[in-house]
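Structures follow.
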Structure I
Amino acid sequence: MLMQVVIRNLWPAELPQFRWHLHRLDRKTLTERFGRGVSSEWLDAYCQGTDLVRGAIVGCWIDGVLHGVGELRRHERLGRAAAEVALTLEPPFQDRGLGSALVQRLVLTARNRGLDRLYILTDTSNGRMRRILHRLGCPVRFAGTQIEADVALAPPNGASLTQEWLEEGWACWCALSGASGSALPMSAGLHW
């Protein structure tokens, strides 16, 4: 069965879907994302603190249900033009190239918002994220059981702005019309 995959920015009215997505994650995935076990109440407070003005959430909808997100969160400690990147995918949808597609879109989103650096922190045992970092070609530092990575971003240009506009427009059209087919760029490299 062919699944419709749509990668697009989360709209403010869809924040409850973000919360539901996080609540569907298993303990292992939550620990990989947050670096520790977290309670349902903590997840609710985390979602309440989401700021789509200063950051962004790129969602991965499969057959109309949000099953993965890439988060772009600015933190004062990182500097004005830098943000942290984090990913979560529900286990049945991992190892299919969706995490890479989310990161590609987050890099484009960050670049087009004038950021010049992304910061990624992951556990050394998270092989999927390590593979994504390797494909990005960014320098990594090992700090105990953590890996820290910095992704340098080029400034936005007409091509990057047009690419995001076309991808977001197509994804929104698919989401609103219920169109069949994938809204992912052909270069996303999905493994179904």
Structure II
Amino acid sequence: MFNDVGSSAVFGMRERQENRIEPADHTDLGSRILKVNHAGENGAIHIYAGQIVMARLTAPSMVAELREFKALEEKHRAIFQEELDRRGKPRCKSFWLCAAGGYVLGLVTGLFGRPAIAATTVAVEHVVLRHLEHQLELLAGRDEPAVRAIRKIVAEEQQHHDHSASHLAGSRLWPKLLTPVVVASTESVIWLGMHL
């Protein structure tokens, strides 16, 4: 009987030790997250680039705002690039997929003007903000350089969301049409980036 309890206790201890994530694994997780965030910022830059092209025709009053958002996303991409360089990590394999998909999304939604442009930003930022908060929880106390890089962008991403939401007052069509597609696409790209 004692041996059964003892072996069970030892087995349980081994199991806990085998399932425990060592600090190096946290750094690997942090690096994967940073790579995906870097690729996501590249996608956002290209969404805005596509929207700028079309907004010149469909929503000229938004062009300056879109350029400002694009410049902030470029700054965010540089933050993640700097941390990846410090770690000696390459960019995510989905980097160019995010760029191409983002540009197409930007062109298509830009074609439909202000409400579609704003609905796209709100939907993307909703997913991004949820993921950033989750990432901060996962990495807190485990990979502080990754946490610092992520924290640098959260407030500006929230501002993009909130400002774009203000353009949607009274508009229900575009959020209803675009949100499910944009959310599913954004979630898929994040999942793909984490698993490539």
Structure III
Amino acid sequence: MTVFITLTTAGADSGPFNLYSDLDGFVTPFEVGVSKMDLESGYSSILVPDFTSVVRVKSTAQYCINYVDITLTEPPCERPGGLINKSFNWKYTPSGGPEFIFTDSFVNACIASNEFDTNIPSGTMQGKAGQVASFTLGETVYLGIFTTDCTLLEDGFYITDLGTNEITEIVGGMIISISNCPATTTTTTTI
């Protein structure tokens, strides 16, 4: 894996340096003879063993054999640009009735969508704002619109178009299905 290492403090008698990984208990260097100047200006190593958590930067100078352990962290994830906003409805509350969270199944999402259509304008539908590059299968759905982190929308069935009763299933932050609820029919028998 590639790691960018910057040494912020180095003694006058230090360097060059060997780099070690915690994977083998800092026994065998994965890179040797790295100059102090390179480490102070920021050094990119492609030789860091995969799954390393801590890199030890150890001076090999005759009068300075000190070391510093650097804990590796993942850089923060940022969303790509050009995303579009989309509402993912997840809860319906009929007027005077208990709330109905329907993300557990396609059938329940359809029931909520049909209830909402039947009871307009009473009742409220609550959505979660999300962002996608395009509203198609396989796209990643990021939660929220006023943030740039990579938090994904939770798994579930969401109503994404109240007019057409469109239900979108999200798994692992990805759109895996977009379907419309089956049309409901009413049969009236006259005697």
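FYI, it's all coordinate maths here, none of it is from the lab. Since the model is a prediction, treat every value here as computed from it, not as a measurement. Cβ atoms are built from the backbone, for glycine too; each structure is taken alone.
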Q: Given a value of 1.12 for Cα Rg over 2.2 N^0.38 Å, for residues 40-79 alone, point me to the structure among I, II, III it was derived from.
A: II
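Using helix-only ellipticity at 222 nm (-39500 (n - 2.57) for each DSSP H run of 4 or more, over all residues; to 500) as the calculated read-out, with -3000 as its value, let me know the right label among I, II, III.
The value was obtained from structure III.
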Q: Assuming 11.2 is mean count of other Cβ atoms within 10 Å over residues 152-159 as calculated from a single structure, say which of I, II, III it is.
A: I
Q: For Kirkwood radius over Cα pairs in Å, the calculated result is 17.0, so let me know which of I, II, III that is.
A: I
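Out of I, II, III, which has the highest value for distance in nm of label points 7 Å out along Cα→Cβ at positions 56 and 72?
Values: I: 0.3; II: 2.4; III: 1.6.
If we compare distance in nm of label points 7 Å out along Cα→Cβ at positions 56 and 72 over I, II, III, the biggest value is for II.
Out of I, II, III, which structure matches 28 when relative contact order in percent (Cα under 8 Å, 6 or more apart) is calculated?
Label of the originating structure: II.
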